[in-house]
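Readers should treat all values here as calculations from the given coordinates under stated rules, not as data from a laboratory. Worth saying up front: this structure is predicted, and the values here are computed from it rather than measured. Cβ atoms are built from the backbone, for glycine too; each structure is taken alone.
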Structure I
Amino acid sequence: MFFILSKILDILLSPTVWIIIPLVIALRLKNIKQVKVAIYTSLLLLLVLTNGFICNLFLQSWEVDAPDIPRGKSYTWGVVLTGGMIQSTDRHPDRISLGQVSDRMLQTFHLYQQGAIKKILISGGETSIPNLIIDNTHESMNVRKLLIKMGVPSRDIFVENKARNTYENAFYSSQMLRNYIKNDTIVVITSAMHIRRSVLCFEKQGFKVRPYSADILKKDTPPGILSNFKPSEQSLQVFFQLTREFVGILAYKLQGYV
């Protein structure tokens, strides 16, 4: 039930919805001054939430840019969390298309290649909800296939395909790696924006965690003048993700997940 409610709540967390709501209210108002206030509110939200400069300020304060693992340092397990590494494969079943956060997989491969991790656990299952959400990406298995094609031996890749959210990532991973919890530190690989919640969940399950950030969105270089004023539809998506992570941590604390 918590999983279903969290997906429904996503609608209210969308910045696009925040922009539309004042306009809908304006249609029902009769007082001209109130109508203007509602319209101005919508325009202000639109300007702020599509501003790349403001968006980047929030990213810089939220994303965790965990440092690289130095060469010579090695951990047994790297756990990479699913959630957008693969796109739908229905139209081209023999072609595996990468998703928006595929950098998680590439960084996992990088860590394995340099010897920083010896084994890979891909954590995440199908997230379909009957009549609400369709997930046909088969993400965990397709990530496994790609890693094997890239040269990772199949004997070093393990799949946990029950988890539907971050709490379940940590819970089901702890069941598979229970013999390693007390003595070993695991490397958790996920998006920089998602690291905070992930670390809290895995530590709650008893893991010692070494976070590793992928899919870093923040820009540390000075922006050009146009970036301060040019509207960016991508910023709407980023603000949605930021809000979702912040609310997610609060919800997980209320549930006792972290």
Structure II
Amino acid sequence: MNEIKADDGYFFGIGVFETIGIEQGRVVFFEEHMKRLRKGMEALHIPHPGGGEKLSTAYLLETVRREGIEKGALKITVSQDNVTLSFRENPYTKEQYEKGFLLDLASTARNETSPFTYLKSLNCGENILEKRAARRRGIDEPVFLNTKGQLAEGATTNLFFGKNGRLYTPPLSCGLLDGIVRKFVMQKFPVEEKIVYPCEAGEYDEMMVTNSLLGIMPVHRFEDIAFSSRTLCSMLAEEYERCSQNSRFLL
């Protein structure tokens, strides 16, 4: 059991976390997640609690091995005086991929001027509240606009659009977290960063969202815009699955 100390993470949300997928006994993109975690710690001036041994690769992977998880998620949370590890199931189902996500707009704007927007930080109450409200509306994922009315990101996902065989995604400057799977897609395929307004979403053939637990998820509908094509999404999903299976961190 992790003993939690009340620190700036508890009082002010000054902390970072990573949620890492475990698939077929493999910890997916472990190094990339740890690199982002440490980068976030540096940005918030968080020292390595306990000398940092709980954040070592050996300690973390041994902890996951002891849990014996074949499919699920490891969450690492770090604040000034705490390092906590927790596990949970991966909530996404085959039926959701077959159906595709339903998206609509969040009621609050993403602040593209805030440093917390670009960090995987504990300061994420807006995301949680918007996600819960979306579920009450029967929506899988709410999408934030920035203060300029441009599409930014989902509450837990990054956004991609496809048109005529080409991929597009909002630039980081629109106010979004540079997701691990977002980086993967942009490294594997030609992607154009492009500002997109909600009224322009219907100009694209397909839409998808990404994160480290769902991977590549097709979007069936965004607001009143329906997407029927999944050509690029299927291609991306196949490549993502292949790379996940080749992860060198086999437990």
Next on the checklist: I have 14, 49, 33, 4 for P(r) over Cα pairs in 10 Å bins from 0, in percent, for residues 108-219 alone, calculated from one of the structures I, II. Which structure is it?
Outcome noted: II
Checklist entry - Comparing mean count of other Cβ atoms within 10 Å over residues 20-27 across I, II, which is largest? => result II
Item to check | Answer label among I, II for the case where helix-only ellipticity at 222 nm (-39500 (n - 2.57) for each DSSP H run of 4 or more, over all residues; to 500), calculated from the coordinates, equals -8500 | outcome: II
Next on the checklist: One of I, II was used to compute Rg/Rh (Cα atoms, Kirkwood Rh), and the result was 0.96. Which label is that?
Outcome noted: II
Item to check | Structure from which 4.1 was derived, distance in nm of label points 7 Å out along Cα→Cβ at positions 28 and 188, options I, II | outcome: I
Checklist outcome for this item: One of I, II was used to calculate distance in nm of label points 7 Å out along Cα→Cβ at positions 124 and 172, yielding 1.2; that structure is I
